[in-house]
Every structure is written in C-alpha cells, then in structure tokens.
Structure P
C-alpha cells in the first residue's frame, strides 16, 4: 500500500518591505494568504488525514492551522526539520537585492559550497531523511507537511535525481501542493504538483 505525503508551501504572508524573511520570526499570513490556506484545506476535505506536520515559523504553522480547520481529527505537529533554509547570510535583504549577495549566489550555484551555514546538499539531505522517516512511520497513510519553497524543491529534485541547482529556475508558488508517493518499501514512486 502506498504512502502519500503532501508538501504544502505556506500561504501568502505580510511583507510590505519586501524582505527575505528567512527564519526571522514575525511574518504572519495576510488576508489573501488566509484565503489561500482555506482553499488548500478544501482540497483535503473528507480525506483520512490524521497528521499535519509543520515548520515552526508563523507563516507555515498558521497555514497548517487553517488547513486543520477542515480536518478536525488531524493532529498538528511542529517539526524543525521542515523549517526554512538557514538563510542567515542573506535574510532581511530586499528581494530585488538578493542576487547582489555573494552568499546567496554561492548557495544557488554550488550545492557543495562551504560559504553558507546550510548548502543545497545539506538542505536536500535534511528534507530527505525527515521525509523517509515519515514514510516509514506512516506506512499506507496520507499526511500533510507544511514547509517552504526551497526545502520542498530541494527534496523533490533529490528524490527525482535532478540537479539541485534547478532550484534557481523552478517555483513552488505559495499555497501550492507537491505530492510525493512512496511504495510499501518506502521507495519514492512519483511526484505531482498543483497550484491553488
């Protein structure tokens, strides 16, 4: 029996200064983000989902809480492994200035760089280890994980055997759902992507 893990990117958050939030606390869902999260919740209505794992950052767990409103039987669990990339070298930069940051450039262009606290290889490994642990723990079940764009993309590329540097050319839009399916031996089978 297959195991299905739905990776939801958090919904839209308030960021009037257009800064890279990274792991900085205090970024909450905006009104549009709350609507997006409700739409995601509707996708999962009437599904037998008992667990929602979430990044501990506000924009993620607020998304998880809204999804949980239509899944009252589901337990919400904060999981640090689902948190955002360690972007301490470029968080709080303005989004339009991001590509002037040498650390960010190293991060997206060299999966093995040692110039940053967490490179792409380490990010993919973190996400893959956590996901395979969940697949083993929840064999035959369907669960949700709420995380962030970079971690979700790195995980998918890693499982699909694609170059991690693709992270600079692909998007996982806010409130999108990346569905990963594993077989009874926890071997990765396929991925699907849906925008809400």
Structure Q
C-alpha cells in the first residue's frame, strides 16, 4: 500500500487558478464595500457634529456652532473635509470664544473624499460655519444649508451607472434638524 504525502503539481496549479478566479471576483466587491463604509462613516460624523452643536445650544441656552478647522482649536479658512470643530459661541461672532475649548474636534476626512456646503455663514477669518440659537434652530442668516459628500465614484470618473447614489447629501431644515440622503455625485 502506497501512502500519498503531498500534492501533485497539477493539483496545486488547479487550486491556485481557482483561488485567483475567486479573488478576482471578490476584490472589486470588497473595495466597493470599504468605500461605502467610509463615506457612510464620514456622513455620520458630520451628522453627529451637527447634532452636538444643536443640542449644546439648547442645553446651554446660548448660540453654538460648527466651523471649518485645520488645527482643531480655532475656526480656520479651510474646506470642511480638512476638519471641523463644534464650539460654544456666546458672543455670536461665528468663532470659538477666546480661551474656550472646542466641544468636539473632527480631523480631516480619510482619502480623497470631498465635503462641500452651500448656505453656510462665513466669519471674520473666512471660516465656514453653521450656527444654532438657544432654541436649536438655525440662526436667521442661514437658510438652506446643504452639505455634499463625494468620493472618487463620480459620474465624471466612473460613469452614470457606477456613480448612481454613491454620494451623500446632508441638509439642515430651518428648524435645525439635519437629515441625510443618497445622491449621485456629478
């Protein structure tokens, strides 16, 4: 009786070929899954920041806001995807009050994702900001604030079908409540 202690070269090559085919099919799906998780997490981070600013305004009975920040300590003239802070704004100038610590700091987003907004305010240093009054509604100057979060899956990069509903749009109603929906990035 002869005992086999290994694989033949043909058996090994067939196994490697099957693994290669399976990985070739699974890798794009895994990449897509990771990109979806990243953009969803980034949208959730912004929604959470907006909710913290709103709830702090109500809780403290003063104006509170969220602004662009690259250093995590003050409002800076930068883009939203470079980071932001949530802060108390007792003097209503659209900037963190002198000597106060931020209520929340969000670092820059991962990857090459972009986060833009329309309807935001701009403070004296050019930083973009959103402010809530003590009732938790947007301040009178802010109407129709909308954020758009896109990754590399845009119509221009991957075509209509591959870009379909891959981005996120966060809108803030006049009552101050944020909501998120899927969009197709141009």
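No lab work stands behind these numbers, since they all come straight from the coordinates. Just so you know, these numbers come straight off a predicted model, no measurement behind them. Cβ atoms are built from the backbone, for glycine too; each structure is taken alone.
Annotations
- Per distance in nm of label points 7 Å out along Cα→Cβ at positions 24 and 176, the highest-valued of structures P, Q: Q
- Structure (P, Q) behind the derived value 46, 38, 24 of Cα extents along the principal axes in Å: P
- At a computed -0.60, -0.84 (log10 I(q)/I(0) by the Debye sum over Cα atoms at q = 0.20, 0.28 Å⁻¹, for residues 104-143 alone), which of P, Q: P
- Structures P, Q, by relative contact order in percent (Cα under 8 Å, 6 or more apart): label with the highest value: P
- At a computed 46 (percent of Cα pairs over 22 Å apart, for residues 32-127 alone), which of P, Q: P
- Among P, Q, structure where mean count of other Cβ atoms within 10 Å over residues 16-23 as derived comes to 10.0: Q
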